[in-house]
Structure P
Amino acid sequence: GRLTVAPSIGFAPDTVFRLSAGGWVDDPDNLPLRYVFAYTVGVLAMQNSSVPLGVLDDLDLDVRLPRLDSVAARVTFLLTVQNQADCETQRSVAATVYPPSDPAASAEALQALLDEALYTADLETALACA
């Protein structure tokens, strides 16, 4: 199986990164598979310092990253695929993330998105903005 991220360059928190886990197969007795998404920041980041993004039965996850302190950061997205027999395997893919060019406009846009999500009771979008 594989893990991909699109786009591979973006701005936190403005860019929505789509993580896609495709091509995963297993014996029918070991299904369904669970997909555990996380990320780390920095070249030397270790998995035990990863930030969880969610545990899903789905192959795709759209995420916004919080604003980062550095000028540009290497973010490594992690995927752990687990089967019903408690076996797991991991994949990773990197992206480059920059701070927003206009932090005030970025904060306003994010607040508007959050307000709309709360108004329409779109919990998934509201949590992604938080």
Structure Q
Amino acid sequence: IAGSPALAHISVSAVTGAAHDGLHTLLDNALYTLETSEELKEKADEASVLKVWGDVQKKLLNDSKLLLIQTYNQILGMSLKPPVQDTLLQNDATKAVTEPLDAAVPEAIADYISVSGLLDELLDSVLDA
């Protein structure tokens, strides 16, 4: 998002794409539940339809709230991850530990193993959790 350094790392297309996919899944699940309801297979009068729809609607509302929380977490992660990783990976204390370990990795496997890379992946997984 242009103009704000704190929001510069947020990918609007990734957030809207994930939200769109989530909403699509929520609505598909709600319609599937409604269409396959055993109660409606037995008796499809107005009262039964309204009862089943009320149950589906409650679950849909709850799932929508969870999707909103996931979306907020995605936005927060996108805005926090780069500055946190840059701060932790680029400071002198971290380099003092990782650079000697990287240098100790045998040249034959140095293309496959990097202590700095492992630390970066670890931070990635912690911040994604």
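Every number here is computed from the coordinates shown, using simple stated rules; none is lab data. Everything quoted here is computed from the prediction, not taken from an experiment. Cβ atoms are built from the backbone, for glycine too; each structure is taken alone.
Worth pointing out:
- With respect to distance in nm of label points 7 Å out along Cα→Cβ at positions 64 and 104, the largest value across structures P, Q is given by Q.
- The greatest value of distance in nm of label points 7 Å out along Cα→Cβ at positions 88 and 120 among structures P, Q is that of P.
- Ranked by mean count of other Cβ atoms within 10 Å over residues 32-39, structures P, Q are topped by P, which has the highest value.
- Test item: log10 I(q)/I(0) by the Debye sum over Cα atoms at q = 0.10, 0.11, 0.13, 0.15 Å⁻¹ calculated as -0.58, -0.64, -0.75, -0.85, pick one of P, Q: Q
- Highest-scoring label, criterion being FRET efficiency 1/(1 + (r/R0)^6) of positions 24 and 80 (r between Cβ atoms, R0 = 30 Å, to 0.05), among P, Q: P
- Structure from which -27000 was derived, helix-only ellipticity at 222 nm (-39500 (n - 2.57) for each DSSP H run of 4 or more, over all residues; to 500), options P, Q: Q
- In this comparison of P, Q, the computed figure 25 for relative contact order in percent (Cα under 8 Å, 6 or more apart) is attributed to Q.
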